[in-house]
Each structure stands twice: as C-alpha cells, then as structure tokens.
Structure P
Amino acid sequence: MEFRIAADELKKALYRAQGIVERKTTMPILANVLVTAGKGGITVTAFDLDIGIVSEHPAEVTKPGALTLSAKYALDIVNNLPEATLTVRKLPNNYAEITSGSAHFKIVGMAPEEYPRLPREENAPLVRVPGATLLEMIKKTQFAISTDETRYVLNGVLFEPREGGRVRMVATDGHRLALVERPLEGNFKLKSGVIVPRKGLFELKRLLDEAPEAQCSLGFAENSALFKKEGLTMVMRLIDGSFPEYQRVIPKEGEKVVTLPRAAFTDGLKRISLLSADKSNAVRVSLGENKLTITSSNPDLGEAKDELPVAWRGAPLTIGFNARYLMDVLSVTDTDEVTLELGDEHSPGVLHGPGDRSYTAVVMPMRV
C-alpha cells in the first residue's frame, strides 16, 4: 500500500478522529485509525465500538491497501512535517513509513484485518437537515446533559419528533433542564424519541462546526443514529432506555414574570458569583419593587451585591440559584432580553425569550 496526500487533508481526518479513539482501552487497536486506500483516494476510520467516523479524502494512490496508525502520533507527525504533502507506505509487519521532504518516520501499526467493523445502517431513512439548525439545537442543550454515569438515560439528549414537522431536543441532569424545538421537515420514522449519547453529540457538534451551512442528513435505525455530509459518515449507538417525563418538570407560567437585559443579567451574575461559595456558585436573586437584586456571601471572602432595574411590582421574593446554571443558559440565548419566571422560593426558575418558549430552560432552586 502506498499513497501521496496533502498534509492538510490527512490532518483533517486525524483531527476528526481524536475525540473518538480510545487511548485507555483493553483493545489497543481502538487507539488507531484504519486507513484504506483505493481508486478514488483514501478513507480514514475511527471507531470506539459506540461511535464511528469514516472520512473520505482525495489522494494519489500508487498501491491500494489498508493499514492502521496511532491516531495521536500520526497527527503529531503530520502537524510537524516540513512540506505540504506526504507519502505513506505500508512496510512488512504492519509498520508504516511516512515521508515528507527531508523528514522520515517509521511507526508501528497493527493488522488492519483486526480493526472492528462499523455496524451497517442501510435501514436508517435519511432526512436532509440544515446543519446550522442542528448545531444550534445541540449548543442550546448540551450543557444540561448529566455526567452521572449511574443515571445513564440522562447521559444524552432526547431527540423527539413533534407534530407539524418540528423536532424537540431535551437534556436534563436533575438540577436543570434545557428544551429547544425547531422545524426539521422530513419523516424520521420514529415511534417515539431516542436518546443520543453525550460523547456522540459532542463529536457531531465538532463535525457541524467545520461547516455549519453544509448540506447534511440524519437518520435513525433500531439502536443507532446515522449522520452524513459530503465525504463523511458518522454512526453512533443510541442510549437504550426511557427518558423521564420531562414535561412534569416544566412549570406553567410563573406568578412573578420579569424581563431582563440578557447582557446586564449575565454580567451581574458573573460579578456576584466571584464571592460565592467555591463549588456551589450560590447566589441569591431577590425580586422587589422595580428592581432585581443579586447577592452572594462567603464567610471566608466577604459579600457582593448588584441591582438591575425591572418593571415589576408585588410581594418580594428571594430565591437561591447556582449562578453558573443561569449563565450557561444566558450564554446560548440569542435575544437581547430574557424572561425570568419565578413561583416561590421552592419552585424552579424558568428562562426563555420574551414571548417565545421554543427555547426554554428550567433551573432548580437551592438553599443559600
């Protein structure tokens, strides 16, 4: 096997693989990528038994064949080559030779026949989706995914088709919830929602970030999701289980509703949380006549206070929140203003755009 390729092309393929390959694994070959050379160029495959990417790249192939390379060391080498092109040649005993100008590397590989096969997903009906819309939905929910491995059904995002050609994505970790609903025309042929795992979702986000406006397709089979765009295929196993009934967590319209300038609210939370307790990021949000006050106190550091003018009158309310949870929501909200709905000191706070609940976040209160 032998081929010549632009360094930038191989770098792109190896960069895509970095988040997928498993470096600490009982199967050492999963730290490698499978490189297959054929008539049209090369394909580079990364697979961790749950998520797989096949990336296609133009190359001048002298001898077709296949080999495996360490994803990490191959990328390090390609990043430091002296010229814009390189030649890869397979040597006996699964060694690979990489040459570029005066640089010459000989690295250990493994038998390509041992590389695990990706599941076939011909059954997945693909639906064309706008990459920018899918990327927006991921960004607006990813921060609320649980990292608690004991609650595995929360370790991903619910992808749920709705009526009228719309799709809803929901994530929750038990302390907060993020829900976004957008139009995605097409029949995904799903009887109910599916749970896309956290790692797969983050890798999908990376691929969409490369070119958000590129045409792409998404489909689902029995227990897998399939994503395609030009020159690239991604497959991932879905989380097997039932997502909790999230609708019960979302309160109806709160008794106390105020609209705040998003940037000023974000800045206030940042400032006041500087003196909050280290891990909890706890702040008090107090609603009084025509003002919202944010305070924090830490016996080791001191106290902080900031005020924002708001159009509101009624009985005063003080409620505790994790400031970081609020800031996570505000950082992905597109509107200049944000509506905050509150019930009482034991009820969750609800954030959404003024008059628009297509993106809604729920943050549970905390004792401060």
Structure Q
Amino acid sequence: MAQIDAFFRLMAEQKASDLHLATGNQPMLRINGQLIRVDYPILQPDELRRMVYEIAPEIKIKEFEETGDVDFGYEIPRVARYRANFLNQKNGISAVFRLIPSKVYTVDDLGLPPVLKRFSMLPKGLVLVTGPTGSGKSTTLAAMIDHANLMRHDHIITIEDPIEFVHQSQQCLVNQREVGAHTRSFAAALRGALREDPDIILVGEMRDLETIELALTAAATGHLVFGTLHTSNAAKTIDRVIDVFPANQQNQIRATLSESLKAVIAQGLFRRVDKPGRVAALEILVVDSAIANLIREAKTHQIPGMIQVGKKKGNQPLDDAIMSLLGEGKISAEEAYEKATDRKKFRHFLQKPPEDELDD
C-alpha cells in the first residue's frame, strides 16, 4: 500500500472532495466546499516528493519534471478513483487530488432537471456544460452519458484528461480515452474519433481553437458532442466559443454554431444548510430557432431575456434555480444573494442587507 493511501482513507472518513498536499504546509481537506487542516506535521519537500512520486507513472513524473505541471488518474481498486495534479510552487512541490465517486449518479439521483435526459437522446449537435472549476460539470456530464448508455444503442467515445467517471458498456459501446496515456491531445483524439464510427463524443475540455473547431465539425456532421468550458452563463459561453476564432472567421462560426448548438448548461455548486454536502443550481438554455437567430446575428446579449420567457421549452434562468433551492431550505440566503445574477431578488431574504448595494 502506498503511503499516501492513508490520506485517501481519511478523505473517505471525512467525506472530503479534495486533498491538498503542499510543501511547507499541513495537509488540508476540502469538506463541503471549505478547506480544513489535517492534524499532521508540516510537509517537507523531500518527504512530499517521495510520497506523491510513489503513485505516479514514470511518464508523468518525467512530464512534471520537464514542465512543472501534470495531471493523471489514480485508482485504489474497489475503493475510489482520484484526479491528481502536481505543481511546483515557491516552497517546492504541491499536489491536489479530487475524489471521483466510483458510482455514476443518474440525473434523478442528482435531482437535475429532466430536460437533461432529453439532451442525452439528441441525434446530433453540440451540448455544452459550463461553470468554474469544481462546479460539478464532470458529474453532470457523467449522468447524461449514463442515460445515453442505458437508453441508446450507439458508440460513445470519451476524451478526458484524465479519465474520471468509469462507464461500463450497457446498451452502448463505450470507449474511454485519456490524453497522455491513450492519445497525444484532445485535438488528436477528436480527429481520430471522426474515423471511429462514433455516435456520441464527450470532449473533457474544449480548451483551444483546434479542439473547439473539431468539436463543431463533429457536431455539424451528424454526431452528438458533449463538451465543457469554464464560463459562467449561457451567453458568455457562446461568446467564448466565437471569440476563440480570428475575427475574419467569426461570422462563419456564428452560422455554424447557430445550426449545431443544441443546449448550454451553466452550473454552480452551493453548500447545503439542511444537511452535509453541496447542491447544484443550473442555468439551462435550449437552443431553438429564435436563439439560433440571436447567435447568427451576434445578439447574444438578448439571450438571458429569451431564457426567462422560454421556460416551457425547458429553459431555466439561474436565479430561478437558486430561488427554488432557497425556498426548499437547502441553501443559505447569504450564498444565494452572493451568487445570484440579479441580487435584488434575494436582498429581502438577508438578515443584514449590505448598505452599499441599495442601488444594484
């Protein structure tokens, strides 16, 4: 057993989502969104390096020593999987481990809107799941892939860095590829996927122009493509995709995106106050002909209003989702106010509203 496995057992006991090991600091666990120190001596450089190198593949150690950063997956059989990241910092090496639950939770398990199941059954197009790091994007995507896996008879290819949730082939054939281990890059894997008879392609992160362009091509040529971006809402997501391209290509990309984009799910996580844990609030944009026209005509600033009036089609404004969670007593008024789009809607729920924001 690796020395670091003791920390992973502690994570399980404390129901922590992340483990932070940093030279010059005590280990820390993220529990319900907050970092808590572990009663353990301050980590020394050589001690920590030995500890984390014990579980890292040689190729990843070499990459880390050349670049100062590396990601990979680590698994304790029959216990859990972890997404590992090593980094160099002022005091020495640091490492962060994200727990990946062994169980793939369903849309219903997670309490997500049923429209997400509909997105999983689309014949083609692009579906984007967005939000900041640690907002639960991977969990939501895994639930949608799981629904497709159970309900369709198709070929699913996932491209991840690293592989997070492990999907067993059910009604579908599922092939999961890890960047660095099974393919050189997201773009290389996407180019290959187009020759591998896929029906559904999951792109773990659309982080550069080439990957985004290939994902759009795949969606436009009859595949259902799921992808992620680190954007906070639907309108900013669309702008982000378009802005990646040179100015002389953007009109063409708007036209392509207007035809290919089917949905955007932007989410954030909130600490629960009714019980330990966190819960997601989702903004959902279902792209219809009216939304497609706004994308084509560069009028994405009108999209929030269209989400508000299109609830019958499955659209969901973020503030509605937050208000629902607040009304159910699942989250605090303070966090609802802090993360809302229109804070005025939540101001009267606060015991002590801030005086300097009366005119927001």
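Nothing in this text is a laboratory measurement; each read-out follows from the coordinates by a stated rule. Just so it is clear, the model here is predicted, and its values are computed rather than measured. Cβ atoms are built from the backbone, for glycine too; each structure is taken alone.
Using mean count of other Cβ atoms within 10 Å over residues 65-72 as the calculated read-out, with 21.1 as its value, let me know the right label among P, Q.
P
As an exercise: P(r) over Cα pairs in 5 Å bins from 0, in percent, for residues 185-328 alone, calculated from one structure in P, Q, equals 2, 9, 18, 19, 18, 14, 10, 6, 3, 1, 0. Which structure is it?
Numbers: P: 2, 8, 13, 12, 11, 9, 10, 12, 11, 8, 3, 0; Q: 2, 9, 18, 19, 18, 14, 10, 6, 3, 1, 0.
The correct label is Q.
Looking at distance in nm of label points 7 Å out along Cα→Cβ at positions 73 and 313, point out which structure of P, Q has the largest value.
P
For Kirkwood radius over Cα pairs in Å, which of P, Q scores largest? Could the numbers behind the result be given before it?
Details: P: 23.2; Q: 21.9.
Result for Kirkwood radius over Cα pairs in Å over P, Q: largest is P.
Distance in nm of label points 7 Å out along Cα→Cβ at positions 1 and 289 was computed and gave 6.3; which structure, P, Q, did it come from? It would help to have the intermediate numbers written out before the result.
On the way: P: 7.7; Q: 6.3.
It traces back to Q.
Consider the structures P, Q: one of them gives 1.7 for distance in nm of label points 7 Å out along Cα→Cβ at positions 113 and 241 as calculated from the coordinates. Say which.
Working: P: 4.0; Q: 1.7.
Value 1.7 for distance in nm of label points 7 Å out along Cα→Cβ at positions 113 and 241 corresponds to Q out of P, Q.
Given a value of 4.9 for distance in nm of label points 7 Å out along Cα→Cβ at positions 233 and 257, calculated from one of P, Q, which structure does it belong to?
Values: P: 4.9; Q: 1.6.
It was calculated from structure P.
Please state which of the structures P, Q yields -5000 when helix-only ellipticity at 222 nm (-39500 (n - 2.57) for each DSSP H run of 4 or more, over all residues; to 500) is computed from it.
Comparing all candidates, it corresponds to P.
Work out the source of 0.35 here, i.e. which of P, Q gives that when FRET efficiency 1/(1 + (r/R0)^6) of positions 89 and 297 (r between Cβ atoms, R0 = 41 Å, to 0.05) is computed.
That value comes from structure Q.
Identify which of structures P, Q gives the largest calculated value of distance in nm of label points 7 Å out along Cα→Cβ at positions 33 and 337.
When distance in nm of label points 7 Å out along Cα→Cβ at positions 33 and 337 is calculated for P, Q, structure P comes out on top.
With distance in nm of label points 7 Å out along Cα→Cβ at positions 217 and 345 coming out at 5.7, pick the structure among P, Q it was computed from. Present the calculation step by step, with values, prior to reporting the outcome.
Working: P: 5.7; Q: 4.1.
Structure P accounts for this read-out.
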